[in-house]
Structure P
Amino acid sequence: MSTKTISQKNGNTRTKTIAQISMLSAAAVILMLFEFPLPFIAPTFYELDFSEIPVLIGAFAMGPLAGVVVEGVKILLNLAINGTITAGVGELANFIMGCAFVVPAGLIYRNRKTRKHAILGLCAGTVTMTVVACIINAYVLLPAYGAAFSMPVDAFIEMGSAINGNIHSLLGFVMIAVAPFNLIKAVIDSAVVVLIYKKISPVFKMSR
């Protein structure tokens with residue numbers, strides 16, 4: 001194979017990868033627009049969406065780095081469409097939490113592309129994201145939201161306590177409200193990816 005042929009092939013591969021990342025990012029942004037709360041678990045300003053599903057698909061199909069890129073493009077596009085109420089802090093935190101989910105999943109699946117390793121990767125991503133979400137909410141998101149709305153952090157604790165009387169502190173809030181919320185989100189996203197990935201993965205293979 002000549003150098004020119006190799007260069008053309010690499011160029012085509014890069015073009016197709018960019019196209020796939022763009023497609024998945026667009027799908028993620030659309031899914032991000034359909035948010036709904038889980039008021040029986042967390043205050044209604046926590047809203048569930050399924051935008052991590054295309055990000056996970058990208059991480060499985062093209063590797064964890066591609067998943068990070070899809071996550072980043074998704075956040076930037078959402079910022080452009082909806083703006084921000086936390087001066088970008090919330091979006092940065094969401095990016096970090098999303099990466100904490102998809103990177104472990106993508107890394108484990110990349111080593112052995114089997115259903116077992118896909119599930120192991122998704123479990124690892126679920127645990128990692130939940131832990132990171134608790135830390136970021138306690139030390140970044142809630143203080144940022146408090147500053148944006150001129151509310152003390154204790155106000156959020158009171159909101160949590162109204163849902164679950166066992167919430168009396170910031171630690172209780174993240175353990176009883178934030179952790180279950182993110183677990184539910186990750187489990188739903190993971191279940192959908194496990195169900196659909198093998199059916200749609202040939203599309204990515206054919207286009208490469």
Structure Q
Amino acid sequence: MNTKQRIMDEALTLFAEKGYGNVFVAQIAEAVGIKAPSLYKHYKSKQDIFNAILDEMKQRYDAQAEALNMNGNDATADAQMFAGISEDALVQMGIGLFSYFLHDEYAGRFRKMLTMEQFRNPELSQLYTQQYVDGPLSYQAMMFTILTGEAILAGDDVNVMAIQFYAPIYMLLTLCDRHPEREVEALRLLEQHIRQFNRNYQV
């Protein structure tokens with residue numbers, strides 16, 4: 001890991017432990033083992049470090065999505081893949097994404113930071129909402145719009161379908177954040193949820 005990556009890594013750890021607003025550049029530099037002026041050779045500011053962390057998060061997610069043979073961001077691009085997928089494959093994909101978000105260190109620390117900062121920082125509160133509510137629900141609603149339009153799934157309100165599918169998954173993820181020992185239970189419930197949802201709405 002080079003110095004630039006170490007700065008990102010240590011910064012994210014500090015953000016997750018203390019909150020973004022309570023961490024200063026000098027503390028990040030100290031955690032890396034360098035002086036603040038040396039840090040500024042790599043990043044212009046704390047915001048610049050934060051932006052680099054966001055980019056790293058996206059690259060990691062995109063790589064995981066590609067490993068699961070999906071786009072992960074564009075529901076239109078993924079619709080045909082989901083249209084022909086078996087229930088068992090759908091379960092495995094759901095478990096794969098769930099496990100990624102639960103066990104990827106960057107994703108976990110980032111989620112912890114935003115969970116704390118949502119009550120203190122309006123900008124990070126909005127980012128939390130976009131990352132974990134609006135973005136996923138928009139993707140799911142678009143997916144269900146396509147799949148119901150092609151008569152692969154049957155449903156009256158794609159926004160309600162999106163909430164019904166996504167909300168239990170995020171609830172189980174945050175449960176495991178607080179209680180890692182309940183992961184086996186969560187995975188069992190996740191599989192049951194995906195199978196029941198699929199059977200409830202499948203044409």
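Since every read-out is calculated from the coordinates, none of them should be taken as a lab result. This one's a predicted model, so the numbers in the text were calculated from it and none came from an experiment. Cβ atoms are built from the backbone, for glycine too; each structure is taken alone.
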Match the computed value 19.1, 62 of Rg and Dmax of the Cα atoms in Å to one of the structures P, Q, and report its label.
-> Q
Comparison of P, Q by FRET efficiency 1/(1 + (r/R0)^6) of positions 14 and 78 (r between Cβ atoms, R0 = 35 Å, to 0.05) - largest value held by | P
Name the one structure among P, Q that log10 I(q)/I(0) by the Debye sum over Cα atoms at q = 0.15, 0.22, 0.23 Å⁻¹, for residues 46-101 alone of -0.50, -0.86, -0.91 was derived from.
-> Q
Assuming 2.6 is distance in nm of label points 7 Å out along Cα→Cβ at positions 134 and 158 as calculated from a single structure, say which of P, Q it is.
-> P
Comparing structures P, Q by FRET efficiency 1/(1 + (r/R0)^6) of positions 22 and 70 (r between Cβ atoms, R0 = 30 Å, to 0.05), which one has the largest value?
-> P
